[in-house]
Structure I
């Protein structure tokens, strides 16, 4: 039987303890730990959730890795075509982390209606295009059908459709400037099959998705010529490493770059979230530890006579210190329980009801996304428990300074 744990449990269960001077201090300490856990869970869940959601959106519009002609200078509008007849298309077998390869091409144009006009970038895609991202954010209509002959159906964002006062089934003309500025622009008649809203305004304001064959005809490309290739990978954490592997595997006339290389400013901004999360967790654990130190010192002061009696009976200092550390562990565990209960409950409410809204112009999302796995919850709780206990080891040393004779007489 664990002697120290037995005494600690008796102290915790004691009614006298609940009505003692230390009771309000203990309650404050438990509250501090509970609040700290709620804040830590929220900071990790929303920080990681925002990182993942923004990265998913960037990949949804661009793929995880793009392969284009080396002379295209990372432009959003492809000018120099690439042949589809590549060893890595349609399957990139030489790099295991690559999940899917699909072709694309982009062309800048101007949409003209009787009352409005809007500059856009038409992204042409083929029959092999993965529509899962746009299906998630589809608000009205359906995905363009590209399986048959040349299709005039396009997918447009809510923002662009609203500015042009267009809806599902409406037809409009788009004018594309030719490579030769002396020639009149090409015009194409499109019909809106679907309207999407990703919340990523940088793309929503300009991007329209349609049949790649329009761009091939406007640019006078052959059927096997495209603007480039989009690659999706299995493990996004290996993005940088996979980017190097892809670059080494393709023809020297082609260039491969990751979304992190294409949008470095966004990824650097997202990296700051890691620092913020670490700082918040550190501050919360420090506050919880200070409160627990205060509670521990009060508990020791309140049990001075008991400490004197235990020393008189032959107990050594470390044994008595363990009694109070066990007592503190119970209080920490109680704070962790309530903190997790409240924190997880609030996170689930945010996940399913979207209570906290965000400005998409600043954060690229309409509401605070939540992502928190079971391992993260376990690490936060174990880390808080262990660090708080480590902080309590030094203050518990005060037990060794208590004299048995003076302690027994202490009142």
Structure II
């Protein structure tokens, strides 16, 4: 029997970009293979919006259970229980051939329900440390796809499920890497891109303008800062740059991030998984300031994967000052060859066609489940139309 691709795949992801961006990239790859895709997230998740209008977004209840008091934890457990029942109903109705979980607590009810229904389950871990949601679900998974070669917190019993695919990046970001990085000459303008969202806002809003003010007049005249400034502080940050006569372009959110990344000579940012992988895909050097309160310090591990290959410079927030940042910027502005070297180091970490490899894992896991069901059925040939029903009858457990 010739096995075919799955006909329908459900993606389960938390509402943040770190979870949704790789889900979006995989969705595009699956759609190109003629596979129907649905997305399940929680009420706060924005989904794919206008980028993939053909993908239906379904929402379930979900909440985190880490941190807070006992009341908050109980409420979180209750929300996850409701989400589980909602997800189970959706999965029984839509009958996907595979479910892919991208982490975040909104993925937990869906992945757990899929495992209970005997549907093929694939987890994707974006970070260099297995996230808590994926850690909870790893024992239920048929395959665990990872972004990095080394991922901590995966139990020895689950190691045989692991396959490194890389972290899928959006096609528009991958296209940036196709253009050759042009490092500035000694007197050329330098474009600095500062991004970080709400988790980077305060420290970057204060330290980057202060560091720029400490640069020499010559370096300040060459510098143009493009900075994401959420939190209603644009006027304050703009005034700081104006006082030091540094050219700047500020906005609470950039809708043209691929173009901004393409024109940047240097990036200052946090080190979430998607950010690190997009820097690698684009081949852009960066000063990485890991978010110090990230779960299990995973942003530091992500940053080390990039800087270890020479793709940038790790500057922990605990020791970061305007003076130390100014010294780093002065060094890079004075020695642009360092930026070129870091661009090459970042590119060396890029996982080409990560979305395609993850799609191969999804299709291969589904086909493996079909073969297993055929073998378990005593020679009876199962079609794609009844395979999930067959698996459920063999593997479903009481919720």
Structure III
């Protein structure tokens, strides 16, 4: 029996790649390995509907799907090493699996804060198990401190407020989402959270956590000396690519200072023969630069490109416009394009909780951000696919 195509990582990107293999007509063995014990699930609802107790169904596919598509789903299976010369991977139990092609889709793990005390009641959110524990502890909680006002921190703040929990949101940057969307739009997001009763502390970090006699968190001390009571703490300060198992493989990795991840070309091909990378872990070549794209929609797009290239096909001649979103309270914040905190920002509409903004660089539109303005955002996808002077858009609405 010939060696299978092995996909390491049973998240969205791994599943999409397995689906694309079957869609492309590949009839050989496909092995999908996941280190969690749960079949592939959707992560975005974890910080929203799931943690609020509004849904228990996060599965991306029903159980029978894997048998129907002849996908060998092996869960609770961590990979500890890759031998590219032998085309084999080593599992945590010491066994090995040979591969014909290897696709790395291991995603991310939450970043921890060095030196922050490890006490009960302190959480991160990435895996389903994290969300289950957090949902259980949210019942009966009164006061929460969330460290980090990125997308996860902001979404959890909204979910906690919906549950009636008092929230202090701590962010070292001047505003929420400043590193991603810049301070101007971050200020609009801050206003929304303030209107919902979130105690937003920006420009400050957490120095230490306080614990009670039972060893459970009871508060936080900020770097400005302020003490805040809390019976629940969530650390949401970003994530790092899961690449430890590749340390001695010879597969090229990006430097941590550059965001880390598995270095790949514009179709996911790595420096090692028959090894590919897809999803959040993959540092692909994009328009002359190498970067990881941590967006839900890009996982499927990358999977198509990898499978097409794997079988020798030419990549589709299409311009990909990145898209991501974040649900906070009753507002969907959407982004098309590649916003940068260094871009020029023009706020086109600011109507309380709803807003629309154009991002530009050297006068050319780079992104559109909208809150509660789905139609206005999505109709600009074509404008982002080709160089469009932002002045042309502004003159059309003046």
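Just so it is clear, none of the values below were taken in a lab; they were calculated from the coordinates. These figures come from a predicted structure and were not determined experimentally. Cβ atoms are built from the backbone, for glycine too; each structure is taken alone.
Table for the structure above
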quantity	calculated
Winner on FRET efficiency 1/(1 + (r/R0)^6) of positions 109 and 229 (r between Cβ atoms, R0 = 35 Å, to 0.05) once structures I, II, III are ranked, highest first	I
Parent structure of the calculated result 43, 22, 17, given that semi-axes √(5λ) of the Cα gyration tensor in Å is the read-out and I, II, III the choices	II
If helix-only ellipticity at 222 nm (-39500 (n - 2.57) for each DSSP H run of 4 or more, over all residues; to 500) is computed and equals -16500, the structure in I, II, III	I
Structure responsible for 1.01, with Cα Rg over 2.2 N^0.38 Å, for residues 53-244 alone calculated and labels I, II, III on offer	I
